[in-house]
Structure 1
Amino acid sequence: MSIILTQTDTTVGFLSQNAKELFEIKSRKETKPFLKVYSSFKEFLNNSNRVPSAKKKLIRRSKKTTFIVKNRAFRISVSTLNSQILRDIKWHYSTSANESTKSFNREFCELKADIIIENSEGLTERASSTLLKLNDTKIRRLR
């Protein structure tokens, strides 16, 4: 599986379906899992995922929001870039494009990525997504 460097809906990110490669690039402990991004809510449900019924509408309508349900982090995000590669991927692991605890460094990212997808605006660091922890009764904002 390839490592893709691209502008996500929030910030610059590495995308891949191979979490092991992302752990190596980020020099990250394997006990800290990656966020899983789905191309649609339907695709999320097709991958045997479940969420509390009362929270489905919130998840479907959310923008730039990461959810944690039963200690699994996920997002629903449709790519705004005109890229066939991104349109064909139904889900991928996602992480910010940087070394752990460091800020975005374009040279580092270009060395680690197999594919770079960029539009005329380039790659820019932006604010990260909102982070919400959900259960049957509560919604807790973590970020």
Structure 2
Amino acid sequence: MKIAVAADHAGYGLKQIVVNDLHSAGHEVVDLGTHDPGQEDDYPDFAQLACDAVRRGDVQRAVVVCGSGVGVCVAANKFPGIRAGLCHDHYSAHQGVEHDDMNVLCLGARIVGQEVAREIVQTFIAAKFSEEARHQRRLAKVRHLEEQFLKH
């Protein structure tokens, strides 16, 4: 799978671990930065880079990291077609994909430990949308909500 990974300065260390793990697992990784955690930066910029890559179809999914995960999640969910979820546990990582067709995983580097984060990323990447009628119906409603606001 081709996966974009991006983080601000607070998420840089965890981003590096995620990038290395995904490479080691045989995935094609697009590292969108930050590449210098010493530089002043802002999480919305990195969320945008990752979401744009997903929206263009350059990657199938993305992982974005900031200190809490909340900022990148808020920013990512502003983009049409993006279904970002803040996950700090195994269950949410697979359920978000299986039920909600989540395409962007948000992590908080100051909240979740390295080993848990590694498991969450592996789970997110391995999960598949269930295609069950109830989940398709709900996803259609989410898309309809998005379309309503895009018209205004």
Structure 3
Amino acid sequence: MPRIERSAHVSWEGNLARGIGHVSADTGAFAELPISLPSRVGKPDGKTSPEELLAAAHGGCLASSVAGELSRAGTPPEVVTVRARVIMDEVEGQGHQIVASEVEIHGRVPGIDAAEFERIVALADEGCPFSTLIRASASVTVRAHLDS
């Protein structure tokens, strides 16, 4: 696989407490997503946050990784759904840090049982670069559920 590079542009106007930022993907996949301090620490009010974007990235990486592993095993999924939740908390002496990513993966996969689905999800998690990145400084919990 070739080296992969992706980038985004962020602008910020004003001070931290009352200012607002905007995030855009250089690919054009999304543009001008609003971010603010209140959306990070309080009610989102229709704005996103770096933590929400990290949760989306982690979930997207795992969804595609699970689909790839299932396909390689000869049992491609009908559907894989992922809900990822990134948790930031105060860490003594370090300020606010990402402390965890909790992931629930559901799959509808004909031809396998729950134990095989769990094995494949674990394999996909091992190969997910976002799981590796987050585990460098936080915990990652991945739960697999085979739906009928």
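For the read-out helix-only ellipticity at 222 nm (-39500 (n - 2.57) for each DSSP H run of 4 or more, over all residues; to 500), a value of -15500 was computed from one structure; give its label from 1, 2, 3. Source structure: 2.
Taking relative contact order in percent (Cα under 8 Å, 6 or more apart) as the criterion, the top structure among 1, 2, 3 is 1, with the largest value. Given a computed value of 33, 21, 12 for Cα extents along the principal axes in Å, for residues 26-65 alone, which structure among 1, 2, 3 does it belong to? Answer by label: 3. Ranked by percent of Cα pairs over 25 Å apart, structures 1, 2, 3 are led by 3, which has the greatest value.
Quick note: the coordinates plus some simple rules give every number you see, no bench work behind them. Fair warning: this is a prediction, and the values are worked out from it, not measured in the lab.
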